[in-house]
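Quick note: the coordinates plus some simple rules give every number you see, no bench work behind them. Note that the coordinates shown come from a computational prediction; the quantities given were computed from them, not determined experimentally. Cβ atoms are built from the backbone, for glycine too; each structure is taken alone.
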Structure 1
Amino acid sequence: MHMADALISPVVGGAMWATTASLAAYAAKKVQHDIDERKVPLMGVLGAFVFAAQMINFTIPGTGSSGHLGGGLLLAILLGPQAAFLTIASILTIQCLFFADGGILALGSNIFNMGFLSCFIAYPLIYKPLTGDTPSQGRLFIASVLAAVIGLQLGAFGVVLETLFSGISELPFNTFVLLMQPIHLAIGLVEGLVTAAIVMFIMKESPEILRKTAMGQPLGSIPIKGVFITLLIAAILTGGALSWFASSNPDGLEWSIANVTGESELKAPEGIHSFFAEIQEKTAFLPDYNFKKPEAETKEVTTNTNVKASEEKEAWPAVDKGTSMAGIIGSIMTLVLAYSIGKGLQRFARQ
């Protein structure tokens, strides 16, 4: 559900950038109250894991579409909403600048849709009331699934509204929303199941993490070594190898656009959109999570689009050194960025 710049006008993009920056400042101030030596590395390793997990698109049967884990709710459950928001912002920024996943102009929108709505709406208003003070496995499961579904539905609707208010893509509101909401309902169900499985694992390994986070308290002396190592190994394996098994079908947003326009990607207007596209072309050293292709090879691929597409569909799993490199490097970069943000806030809080 990473929006491209072609969907966003400069006015909407600028407004969402300002909104996201304000939310990040608010989150950073709040995080200083409960951040400690345990939460900082947890922010880093969870960011790495979610980055890697987002590389695995899973097929939605009978639709020709696919989806991937958003991760905002999972981060909020394990870190609290404020630290989770900063972590998902780190993930989406790394993806945008270095892997050309989502546009620079649309980055504020993407952070809002995938971060704010899950961390500050779905988590406190859906997940926490359903789990209660003494959550059982059954309540954790139901809360995880429902909160994931609602968070993703809100995010999908956010995409539709931001596209509508931008007014540059000519996507009809009624058709677009009738495609976006059902397909993201299916994606949300899968995300809910994955989130529930991970939360139950954490509950078994270190239930105090869930309790302390829910109460907004520092993690203190809670042992997190086992959880940290498990998540780090999972991130490396997911980004380095499991990413080969990602579905080649377009994701829910691309699928919806294709069903309206006949094309999975829209052409962005000239002007400021071209300016941001040029910046992204320079910063993205592994675009689309793979090595950059020489210009001659790119032209050849464009000329033989139909042949190439049929070959790619047959090649599954898509074992690729570039994909593995992107998964591992991206996970490490996200870990370093999220950890650095947490460490910086921790030092600032001590002053």
Structure 2
Amino acid sequence: MAEHPRRAPLSGELAQRVVDLIAPTISHNINVMDEHGTIIACLDPDRLGTLHRGAQRVIAEGRAVLVTDPRPGTADRPGANEPLMVDGRLRGVVGVTGDPKEVAPLARVVALTVQLLIAQEREQDTATRRHTEARDLVAALASGTTGPADAEARLHTAGLAPPWSLTLWADLQPRADGSAAPPHRAEAVAARVNALGGGRAAVLHGALWLAGSGTATEEPPGLPPRTRRTDTEPTRDAAVLLAHAEESRALCHYAGLVPVPDGRPWSRELAVAVAHLPPRTLARLAQAAAPLTAAQRESVDAVATTASVQAAADALYVHRNTLLQRMERIRVATGLDLRRADHLTTLRMALYAHAALGGSHIHSG
């Protein structure tokens, strides 16, 4: 079993980054030794990997040690050595070279500074690692090549228990009015979600993805209001989740197919079907919907999502005869009769194609 990150040995790379950051601010050399007394970070490359006897005394006795008369043939130099506490445990030693009496107070300050910087750097490293793992998870789910067993293993490794769901926020490219989230802002939102641990988020194919566990996905802070969004139903079947991920990848190609959250009718299945159409077919269908007014488009949705013409008229808050007149005008404009199921389906696909190519907005249900 892998060692818990908070109990992992002190990293020489991390310690060297801290030394390089602090050293220019003081006029003394700084050494960092691990819990065995080996020098793992300093400004003198020749001393790296050598044993520091003073540090061994600090570790053995658990207290600060001054080196006034170093033994010949050792890596020790005159100076002060302070215990380095990480995660509440003695994990190493910080040494400051110089006259022991002069540098002893400085060594205590430097040790505290090193402790704080190491803790901060480790937190950043953990956040970066989690962000990278989240992107790998989302990319694997959306790739179309991952099997259910592998997907389930990845989800469990990420700490996501079933039921699983996917949420997609699209249209992240900045618009002239500044109402969309620039890609760098979306990356910041994803990093914040990953740091909090409520799900695994990544920016992929121009959209923000969130693989979640449970039934509710809250809007992450940082996205503008009314960002296009689509959610999948939670599932315990990894194969179903993979299908949802492939559908979401198809929707990413046409941000206009992802709905604006205002409660109006929207069909995920229809949007995904339109997203898979050949470009020329998509353009041909979009032309069929181009002549329709906003009221006529709403009428198409109402007829398609209610049980009768009267129910559709009630949903639109218009008289039944008014709706019948609109339906006739739609037939004249498009050649498609809403009273025929096949024509109604074609016209709905045309509306989605028109939205996919940026001709109009579609809405969520």
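Could you tell me which structure in 1, 2 was used to calculate distance in nm of label points 7 Å out along Cα→Cβ at positions 102 and 126 as 4.0?
Numbers: 1: 1.8; 2: 4.0.
Source structure: 2.
Which one of 1, 2 has percent of Cα pairs over 19 Å apart, for residues 214-317 alone, as calculated from the coordinates, equal to 58?
The structure behind it is 2.
1, 2: which one has helix-only ellipticity at 222 nm (-39500 (n - 2.57) for each DSSP H run of 4 or more, over all residues; to 500), as calculated, at -22000?
Working: 1: -22000; 2: -15000.
For helix-only ellipticity at 222 nm (-39500 (n - 2.57) for each DSSP H run of 4 or more, over all residues; to 500), the value -22000 is produced by structure 1.
Among the shown structures 1, 2, from which was the value -0.58, -1.00 of log10 I(q)/I(0) by the Debye sum over Cα atoms at q = 0.10, 0.13 Å⁻¹ calculated? Walk me through the intermediate numbers first.
Details: 1: -0.58, -1.00; 2: -0.75, -0.99.
Derived from 1, not from the others.
Given structures 1, 2, which gives the highest value for relative contact order in percent (Cα under 8 Å, 6 or more apart)?
On the way: 1: 31; 2: 11.
Looking at the calculated values, the largest one is 1.
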